[in-house]
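Asker: Please go over the structures that come below.
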Structure 1
């Protein structure tokens, strides 16, 4: 893992923002959200679903979080936004243990993790909600991992 000069520093670019949308557990609720995003030219790049009997929480990384937030506000769709650390695994999925070990050795907690649907630069990527994003970003960057920014996903 080389930390080349093209790796972004902690301050370069916009952090990747996750949109968590709260849906009733009804047939078609998620498809309606996907159709709404598609009609607004927004792509879903990452996805995690937590389902229960009554409600579903869908965590999304999208190509244009500002548009999604605006549309959700206009439509009265309940959601929450959270910045995440998204790390590119340049050497493929084999690099995942080293990435997680880096955070473990730094004694920072991971609240949740999921893969991206797309592969930025042809490489897999992980979305991580960590205890302190700035710290996690810094630790991973210093260890040679490329931490992605919204601009990397919204090309």
Structure 2
């Protein structure tokens, strides 16, 4: 649910925490603006996939552009695209530079990472997708909060 659609583009530092959700895992993401929420959510997904994301190097970057019907749908689409790329290209990502369009329904991003290296990367969990169950994206005070469920 999107409330008070104030979209920003400043640099902020978001937070993320996990919460229990039956057989899946939930992520609660907070950020100063929408790009911060999108970046922080991506970091949270990859922190869950690889136990030592700090060891993932930015050996290569990729650009991508996405569109969706709403900012919430865009967030889910963004994270599912990252999971798909990671699985099909056998890559891990650690850097996420995100620009959200003024209407909150388009995204342009540069992502950085490298191929999975079993000698350095500690793979922790397989994430199949971000579900549409229980998803929220709301403005809270001067920032944003998202809650997402990862299908593991």
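Nothing in this text is a laboratory measurement; each read-out follows from the coordinates by a stated rule. Given the structure is predicted, the values throughout are model-derived calculations rather than measurements. Cβ atoms are built from the backbone, for glycine too; each structure is taken alone.
Asker: For structures 1, 2, which has the highest computed value of distance in nm of label points 7 Å out along Cα→Cβ at positions 117 and 133?
Answerer: Working: 1: 2.1; 2: 3.8.
Once distance in nm of label points 7 Å out along Cα→Cβ at positions 117 and 133 is worked out for each structure, 2 has the highest.
Asker: While we're here: Can you spot which of 1, 2 the value 3.0 was calculated from, given it is distance in nm of label points 7 Å out along Cα→Cβ at positions 77 and 93? Each step should come with its number before you reach the end.
Answerer: Numbers: 1: 3.0; 2: 1.4.
For distance in nm of label points 7 Å out along Cα→Cβ at positions 77 and 93, the value 3.0 is produced by structure 1.
Asker: Here is a further query. Figure out for me which of the structures 1, 2 the number -0.24, -0.52, -0.61, -1.07 belongs to, where log10 I(q)/I(0) by the Debye sum over Cα atoms at q = 0.08, 0.12, 0.13, 0.18 Å⁻¹ was derived from the coordinates.
Answerer: For log10 I(q)/I(0) by the Debye sum over Cα atoms at q = 0.08, 0.12, 0.13, 0.18 Å⁻¹, the value -0.24, -0.52, -0.61, -1.07 is produced by structure 1.
Asker: Once distance in nm of label points 7 Å out along Cα→Cβ at positions 45 and 109 is calculated for every structure in 1, 2, which label goes with the largest value?
Answerer: The maximum falls on structure 1.
Asker: To continue, here is another question. Identify which of structures 1, 2 gives the largest calculated value of distance in nm of label points 7 Å out along Cα→Cβ at positions 53 and 85.
Answerer: Of structures 1, 2, the maximum of distance in nm of label points 7 Å out along Cα→Cβ at positions 53 and 85 occurs in 1.
Asker: Which of 1, 2 yields 0.20 for FRET efficiency 1/(1 + (r/R0)^6) of positions 29 and 141 (r between Cβ atoms, R0 = 30 Å, to 0.05), as computed?
Answerer: Attributed to the structure labelled 1.
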